[in-house]
Structure 1
Amino acid sequence: MTAWKKITAIMASAVLVAGLAGCGSNGASNGANDGKLEVVASINQWGSVAQDLGGEYVAVTNIMSKTNVEAHDYEPTSRDIAKFTSAKVSIVNGADYDSWAVKAAQSTNANLVNAAESAGIEDGSNPHVWFSSKVRVAAADAITAAYQKADPDHSDEYAELNKAWHSKEDQLEAKIQEVAGTVKGLKYAATESVAWYLADDLTMDDSTPQGYAQAVANESEPTPSDIKDFQDELKQDGITMLIFNSQEASAATDQITSAAKDAGVPIVDLTEQMPSEYSNLLDWMGALVDGFAAAAK
């Protein structure tokens, strides 16, 4: 069953769950949230931005927060859908990454923020948009606008929180520009295009073999020839690092990471969902930038 069919099948159940959760509520949120603006985010990286931009005035719920679950294949439950039903602001990633969440949110009256759309990135593009400086900034401003629309009484406070967030993003941008000065033009290869936006912001050159990259992008298995081409590429002197999405480990990636180790190519290990040791997206991005810089030495 597709995610959309499942959403359609359980929507009535979700509405019932939301209704039960809201019994005794008053105003914009249920009593358990003490009048805070109810916000739901499909993935934890955008949920962290939502919390930073809302501060004490919002109660943010993340649907996905574990690094062992992939959003493309996520099967929402009735309780997941109910969270969208009761929210006043919903935040989704878009770009076909979390279609189940987009469709669930669109069926409600919540103020909807689609991070990819906020920066003009369309469905079918690389969906890992939280790695992009441009998207982070655009999505943050869209979230603040949604908060001010849903909760105008705290409009000034949301504006101040937005200003503080931009200050932190500016610090991250400065770090990216500094590291870009040392890694510009360096060749890297990747088991998946997860961190492409970040590598692009760092002005690095994606040298992943085309056959392998196309197979992964099409969600098909790389052929033995694709894997051999990748292994051979890693043996060359030009590749400075391998970016490995450990959230999508497989027999094929095992062969590729083993080849990288044998060739002495540094491996930058990362995941799609924000790891639990980071409380916000910007800290995570900063740590990854440090990781890229260390691998390039």
Structure 2
Amino acid sequence: MATYATCHEVGPLCPVELTTYGYYPNFGGNVFFTVFFGVLGIAQTGLGVYYRTWTFLTALLIGTFMEMAGYIGRVLMNDNPWSGPAFKLQIVCLVLAPTFVAAGVYLTLKHIILCLGPEHSALKPRLFTWIFIGCDIGSLILQAAGGGVAAAAGNDDMDMLKAGDNIIIAGIAFQVATMAVCGVFAVIFFVRLFKRGDGFAGEKSLVTGVSPIVPKWMPFVVGAEVFAYFTVLIRCIYRLPEMAGGWGNPLMQKENEFLVLDGMMIALACLAMTIFHPGIFLPSLRFPAKARA
């Protein structure tokens, strides 16, 4: 039987169809994402250092560079789909990276609430990071454990592969549930904001009487946040049926769907949070942040 232990390259006894993905990963598409995430990682580094958004920088830097590493693995698999190290690299990185991007979304939402009026939030702003990033870490641990088990199994031990698959699914399902709950609290906040507050005008500084962010930019900042939220959510929802079918299932062997619903979704989320970097528009995110009453 053709396995990653017995096959080292494609040949008559080791056809590409028997690999987990069943295809040669597209060279051009995977190089594009490798470069794209690398550029975004560099941009996030520059913006994060300039605006001193250390927490946000940590989340997005890990997320973008892990995505880049994952696509490097897929580029290597274009040359040799039976490469065990490349297969393990892309499994672990592409499963875990979106969790860090989601953490950036939660952190940005907290500071949007701080700027627009925390009194309209059903949840204290600081709890957004404690609760949702805490749940994100739980999801990360589950997915990391599942990815580790799957990577250790390769394509040789089907029982280990299935166990790793199930753990990853549990982690992603937990992540989807966490994002859904966060979305509910965000909707409650914005409904209250426009019914009882000043909308995107935001709360005013007690010293200057001016909003801490130029109001005309706030719809774009919120729009980028909502866009990033939904693109990460789409990726997570896509991953559920993709992983639920088991390693090598028909959906997993469709690269176009993967590149669009996984790679492109996370790329768009990171791009939105780079163009509308929260450090530019949300002063409370910067270190040292001014004390708030």
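Computed from the coordinates by the stated procedures, all read-outs in this text should not be read as laboratory data. Source: prediction; values computed, not measured. Cβ atoms are built from the backbone, for glycine too; each structure is taken alone.
A value of 2.7 for distance in nm of label points 7 Å out along Cα→Cβ at positions 117 and 181, calculated from one of 1, 2, originates in structure 2.
Given 16 as the derived value for relative contact order in percent (Cα under 8 Å, 6 or more apart), which of the supplied structures 1, 2 does it correspond to?
Working: 1: 16; 2: 22.
Working through the options, I get structure 1.
Each of structures 1, 2 was scored by FRET efficiency 1/(1 + (r/R0)^6) of positions 37 and 197 (r between Cβ atoms, R0 = 25 Å, to 0.05); the highest score is held by 1.
Check the numbers for distance in nm of label points 7 Å out along Cα→Cβ at positions 93 and 253 across 1, 2 and tell me which is largest. Walk me through the numbers on the way to the answer.
Numbers: 1: 1.3; 2: 2.6.
Looking at the calculated values, the largest one is 2.
Given a computed value of 23.1 for mean count of other Cβ atoms within 10 Å over residues 61-68, which structure among 1, 2 does it belong to? Corresponding structure: 2. A value of -16500 for helix-only ellipticity at 222 nm (-39500 (n - 2.57) for each DSSP H run of 4 or more, over all residues; to 500), calculated from one of 1, 2, originates in structure 1. One of 1, 2 was used to compute FRET efficiency 1/(1 + (r/R0)^6) of positions 141 and 269 (r between Cβ atoms, R0 = 30 Å, to 0.05), and the answer was 0.40. Which one was it? The read-out comes from structure 1.
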